[in-house]
1. Can you spot which of 1, 2 the value 24.9 was calculated from, given it is Kirkwood radius over Cα pairs in Å?
2. So relative contact order in percent (Cα under 8 Å, 6 or more apart), computed for just one structure, reads 9; which one of 1, 2 is that?
3. State the single structure among 1, 2 that was used to calculate FRET efficiency 1/(1 + (r/R0)^6) of positions 18 and 298 (r between Cβ atoms, R0 = 25 Å, to 0.05), giving 0.45.
4. Assuming 3.8 is distance in nm of label points 7 Å out along Cα→Cβ at positions 178 and 250 as calculated from a single structure, say which of 1, 2 it is.
5. If volume of the Cα convex hull per residue in Å³, for residues 50-89 alone comes out at 48 when worked out from the coordinates, which of 1, 2 was used?
6. In terms of FRET efficiency 1/(1 + (r/R0)^6) of positions 146 and 266 (r between Cβ atoms, R0 = 41 Å, to 0.05), which of structures 1, 2 is highest?
7. State the single structure among 1, 2 that was used to calculate distance in nm of label points 7 Å out along Cα→Cβ at positions 34 and 338, giving 2.2.
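Values in this text are rule-based calculations from the coordinates and carry no lab data. Being a predicted model, the structure only gives us computed values, none of them experimental. Cβ atoms are built from the backbone, for glycine too; each structure is taken alone.
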Structure 1
Amino acid sequence: MKQFPYIEVSGSHYECGFQYGRAAAAQIALGAKIYMERFIRTLQLPAEKICEMALACAEPVREAWPELLEEVRGIADGSGVPLGEVMVINCRYELSKFPKVQECTTGYVTGSATATGSAYLFKNWDYLMLQMLERIVVLHITQEDGTKILGIGEAGQLLRDGLNSHGVGIVSNNLQSVYDSEAPGIPTCFMRRRVLKSRSFEDAADVIRSFKRSVSCNTMLGCADGRAIDFEVHPKGAFEILPEQDVLTHANHFVVDSSVDAVTDKPKNRDARLRELLMEKHGSIDIGHIKHCLCDHKYLPLAICRHPAQDGNAYVTGTQTVSSTIMDFAKGEVWICAGNPCEGTYMKYTV
């Protein structure tokens, strides 16, 4: 049974980063090697220039949240991987500029939709394989202020998805808009880590709305009290989507204004399919049914549960569901499956 490494850290941002870097040093070094080789090939630039591009993104972060740069510096010092290369890992979404891979399907259910009225936030993370199953870690952070965070990410990255002890949770999807540019902005990894520091839903929502960005992303924010907003974030603003009948789903296309979407030839079915499956058990949704939905193979190879394509489809060749995550707000638990949920086992972690 495949299981991601579990790492516990505590203390200041630098101390947390250092402990994380030391514990995941081998995985971080592997990720740095993979991304440097990939970007040298795809961007046709030398390694030094790629690190410069990533480090340029540190400036807007330093202006907004300097403590998060300290966390990344700790990761670099703890792992022995140069800071520029650790920044490349944390900027891999931005350095790809306009990701061509359809990444992730996300959802949230609460209230009248669930068996107990509880809230659940969930995601299938789809990505290029790139030895991802060897590079993902589960991280438990205890901050100096007592906030606890349980989440998942690529080794060396600040957390990409997670739940904190204040009942704030976040998952994300790739988006590409006509407004995306190469200008340095705050990388999405830093925004997500900042959201997971939030002590309230309102603070987290303000962070998502206001952070300085140069590329688009989708961010689904959930809360233990039943509130949720999906933010279709782009460089000129953020569209907001609220749950309907206490159900909210999203994938990799703009829903509010399709004219903003820069990629028009991708199938747009996973969000609708996830909602369709959830509505089959509306009023009695539980973790078991959510797991069932996340294993769905309709529309393969572009299914909710993705497997490497064999037909040469350029969008999905070499991609798969690398993890599946379900957050149970009422219990403060996060269930994580390594790899495809149709084949693996969900492991329970407690915030």
Structure 2
Amino acid sequence: MPKKLSYEYVFDTFAKEGYKLLSKEYINSQEKVEFLCPNGHHHSIRFDSFLNDNQRCAVCSKRKKYTLQEVKDVFKKEGWTVLSTEYKDNKQPLDVLCRNNHKLTINLNNFLNGWRCTECYGKRHLNLEIVKKELAEEGYILLSKIYINTAQKLQVICPKGHKTQFTYAHFYNGERCGQCFGTHKYTLNEVSDIFKKEKYLLLSKKYENIKSPLKIRCDKGHITKTMSLLNFIHGARCKKCHIKFNRGENHPSWNSELTVEDRRKHSNRKKKYKKWVLDVFKNNNFTCQCCGDSSGGNLVNHHLEGWHWCKELRFEISNGVTLCRDCHNKFHQKFRLGWNTSEQFYKFLRSFK
């Protein structure tokens, strides 16, 4: 049985690629977690697919399979109405009404990529009041006192209080606050101020982009050279502080009712489990018993009779079998987690063969 990953590890793994984990807890690698991608799409994914299958935001990669109702909801967010009664794929032309009731045909791919009603965009006369009203509908406050045209940069305050600027054309095509979605181009002074608000001192003299590693010092004096601004914005902090102040009684999972003897037994059980893992690997010749994969780092051990219900066989070598991650995931997709039996495994093995 592979070691359960911590919520902090999963959070940091998403943050390294600019994704923000929205789920407040992590159950296991087969349960879907919700996230916000760098382009602001709210979606969900199994962590195993994110980590091992290199799957990312389905909306950005155009892999998401929408239902007709989901398509209608996408258009409805911008005040559009879908007239078509059938939906096959993202490239199917759809009959729609724009927010100003102009009838046109457009496919979902083009809409997601920023295409909008040419009649509205080309002929509609805008003024300061109209622009201000449309920004206010999404919680933005317009600071600019003059409106010239769609290419003019407008000073605004986003719903989270960030002061930023963009053109009306960009806003109409889906651009929003860069600080909220990690696309804002920060200066070195702005980066320094962000760290300073949390009592961190920026030691780096150069800033390239939001993903570049920076040298910083926390308020406890610990220095790190690998913290990126993106990770910091998404909640990452000093690892040394986290380890120091989350040990023993300070740990969120600390159980005050356990005795010293109970803790000693738990520590011994971890040692027994590590030995069991190695013994099962050796017994199976470090090879997946389903597909024959023997790639290093891609193998895990599976309990034939489940760990949580069959306590007497937890550390028996004969109760373990080596599988590659892909076969192990397929098994649990079919039989789920918990109350697994050897009968289920041999049934899975026969169907696999």
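1. Details: 1: 19.8; 2: 24.9.
Corresponding structure: 2.
2. Working: 1: 19; 2: 9.
Computing relative contact order in percent (Cα under 8 Å, 6 or more apart) on every structure in 1, 2 gives 9 only for 2.
3. Numbers: 1: 0.05; 2: 0.45.
Structure of origin is 2.
4. The correct label is 2.
5. Working: 1: 48; 2: 77.
The structure behind it is 1.
6. Between 1, 2, the highest calculated value is found for 1.
7. Working: 1: 1.3; 2: 2.2.
Computing distance in nm of label points 7 Å out along Cα→Cβ at positions 34 and 338 on every structure in 1, 2 gives 2.2 only for 2.
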